[in-house]
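Please find the structures below.
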Structure P
Amino acid sequence: MYDSIKKIDLILISFYRKNEEKFARFAIFLVYFWFGVLKLIGLSPATPLVKELYDVTIGSIGIIPFTFFYPLFSLLEVTIGILFLIRGLERPAILLLAFHLVTTILPLIFLPQITWHSFLVPTLEGQYIIKNILIAACAIVVGSKLVPISSK
């Protein structure tokens, strides 16, 4: 019995090691592309949250109207998703992802009335934001497979 469990364990570990990067890339692609497209076509449930954050940050200084910002933000998400599927474009993908993740954390700070029920008790919106830790972890898996830039 123990030998059978050990054999299954080794098979699973081998599968995980062979496929971890593929799954991480696809997971990031799926979330970013899907959610970005939903924003582009006006069906995202995150739109009100993005609008409120925009109003207290970019909108408060009047740099760019929301009607222009929102499609650009949506296209950024779609682009991040696509870049994670293309070998050789991991570095710009990770850079854009890092920028995006920093911006998506901001509601936890600037919109606590929407993102927190109480101390360390997030609302559904807060949970939606906090789950981005998983996306960051997937990006780290992809980044760990990169070959360092040579110094030649």
Structure Q
Amino acid sequence: MKIGIIIYSQTENTYSVALKLQDKFQSDGYDVEIQRVIPVGEVPPRAKDVEFQNAPEVAEYDAIIFGAPVHAFNLAPAMAAYLEQIPSLQNKKIACFVTKGLPFNWTGGNKAISKMKEICQSKGGTVVGTDIIIWRGNTDEKIEELIRRFSVLF
């Protein structure tokens, strides 16, 4: 099984989670690749016609993990625009995670995950798992729990 971990990361927190997921899946014998979503310039909220330096293709993957930070109490606009531009996720198993700094429930983590799920399902994908990593306190333990949960999904 080929797994794509497709992330948008500015501060490298989301990328560091992706690296740990890649290590776990590779040690379990999966073919895993991390790809980064890289927009051209800044992406304003609710932008539609976003250009990308790198917009990873998803067709080659059997399963996909999407990861992004929370921005302004919502999914990072670059990841939202990228997901909207994917033509199809038909027959793909998908897991999604977001990273955020603020520990309160009302600070956008659930809203960001809901947006990712909504877009993925609208493209025919099957979302089999989600998680939110709050970048405070026992972050390593939270990441290990995400890895445990995601490692049994595919």
Structure R
Amino acid sequence: MPEEYKKRIEASRPRFNAVALQQYGLVINSGPSGQNSRPALVGAKYAEEAGRGEQYHARVLRAMWHDAARIDDLVMLSGLAVEAGLNQDEFMQALERVDLDELVTADVDQARDYGLNGVPAIVINNRYLISGAQPYEVIKEAVDKVRASQP
């Protein structure tokens, strides 16, 4: 990760933490920046395929944003998968699957097409991009606009 990008992430953390606390009552204790999230993302594709996507996603997010865990630690990541109801051996094998890695690549390509280069980011109905930590009202306004434009 380029040093300039790391500095930008670190500079944005106080605002991100403040918005999370003020708007959502969440205390953020994020893990270190610069982690390789690819294994966690491939793991998410496997978890979704196995019908445990929501459980896996919740555990990985908590580990990263609340417990300051390293989601690039495969031992820790496989433990989260087990907590989510996945078989550890099958999960570890899935991390090597080319088809799942290609699905992650497709997601990354789509994010680039949208112009996204960081998190959090929300795309609503392929029309509204909400980038960065935003107050609840901003998200609600975008959802309301989408609902109003639906037939």
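Look at volume of the Cα convex hull per residue in Å³ for each of P, Q, R: the largest one is in P.
With helix-only ellipticity at 222 nm (-39500 (n - 2.57) for each DSSP H run of 4 or more, over all residues; to 500) derived from the coordinates and found to be -20000, which of P, Q, R does the value describe? Going label by label, the one that fits is R.
Bear in mind that the values in this text are calculations on the coordinates, not laboratory data. Bear in mind that the values here come from a model prediction, so they are computed numbers and not experimental data.
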